[in-house]
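Read through the structures below before going on.
Each reported figure results from applying straightforward, stated rules to the coordinates on display, with no laboratory input. Worth saying up front: this structure is predicted, and the values here are computed from it rather than measured. Cβ atoms are built from the backbone, for glycine too; each structure is taken alone.
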Structure 1
Amino acid sequence: MKRTSVKVLASRTLCRTRIFEVTEDHVLEPGGVEARRAVVRHGPSAVIVAVDAHDRVLLVRQYRFPAGALLWELPAGRVNPGETPLAAARRELLEETGYRARRWKKLLAFYPSPGYVTERMHLYLATDLEAGEAAPDEDERIRCRWFSRRELAAWLRAGRLVDGKTLVGLLLWERTRRGES
């Protein structure tokens, strides 16, 4: 991906939290477009497609306040300052599920919502897994469950999986399994 330069004419912080910052930027974009953009400045994150020896995928279920629902998702979390995306993926898989993987493969990096969020998600395939004990963050209530390919396909068709990173991860994993990527 080739990054294009933009001239920031002015910027002001509207909100700052421990996880992200929201700015309003007055910019001159390529092609001479002058605009005001609200931007959620969020660091990178790591997403893990953990697959066991039986070709099942591990999903986690947790409450997501903005969605107002308990969602089944791939394990994921932010990349801490000074940490690589792969190190974050290893840490998050262990924290959320208790599993460690002996084999890791980077599948993709993508922007989940590039219209207003700077977050870039790094998607990994984790295999050759070893069980351990989970240690989720204090504010996380996580349930883990293995899903077969058949179950995942049925849940996808029924619209029971609605998290974007999970949809991208599962679809890319399926293509990778078939040798299409």
Structure 2
Amino acid sequence: MRIFAAIRPPESVVDHLELSVTNLRLGVGATLRWVPSEQRHITLAFHGEVPDGAVPEIAESLTEVAARHEPLELRLHGAGTFSSRTLWIGVAGDVTPLARVMADCAPAGDVDAGPHGGRRAHLTVARGSNRSRGVADLAGMARALAIYDGPTWTAGDVELFSSRLGEGRGGGPLHEVLATAPLGVR
């Protein structure tokens, strides 16, 4: 089973973002694969393929990690691209505590995790596809969204998701919540 830990913004925050990306999605970004709003999240740790029997232990560990961290005041802010193939929205607010949560949630041996690792907290909104190559200007879309500043919310939970590739809307992944771990609850 393919799993990851994430924080999901509330529906009102996702709706606010959706208003800001709609013109891009329907215009210059029409050839991109847009992440459905109900699937948008901030990935804390990617565990990849794990045996089904390992999920309860990972969920228990995630609960212990979340309990050690207080709820976070976050907002979606700014934009950028990864490898000219992924359009993302950045995260602002309690980013230093968020980096610590990310480091603590990471699987053992993940050298990119942590406050000084290679990961940047973000929410992916779109990905390039074979048909978008040379057509979609991801850098231009990131510049257009660079001024985006969404509403602040309190992130109170970390969730463990399964991700089944190809089973979601439009052939994308299907994410399902396996466990919820409240932040700061001991």
- Query: Given that relative contact order in percent (Cα under 8 Å, 6 or more apart), derived from a single structure, equals 22, which label among 1, 2 identifies that structure?
  - Reply: 1
- Task: Compute mean count of other Cβ atoms within 10 Å over residues 27-34 for each of 1, 2 and report the one that scores greatest.
- Result: 2
- Item | Of the structures 1, 2, the one that 131 was derived from, the read-out being volume of the Cα convex hull per residue in Å³, for residues 51-138 alone | 2
- Task: Assign the value 47, 33, 30, calculated as Cα extents along the principal axes in Å, to the correct structure from 1, 2.
- Result: 2
- Note on the structure: mean count of other Cβ atoms within 10 Å over residues 91-98, calculated, reads 17.8; among 1, 2 the input was structure 2
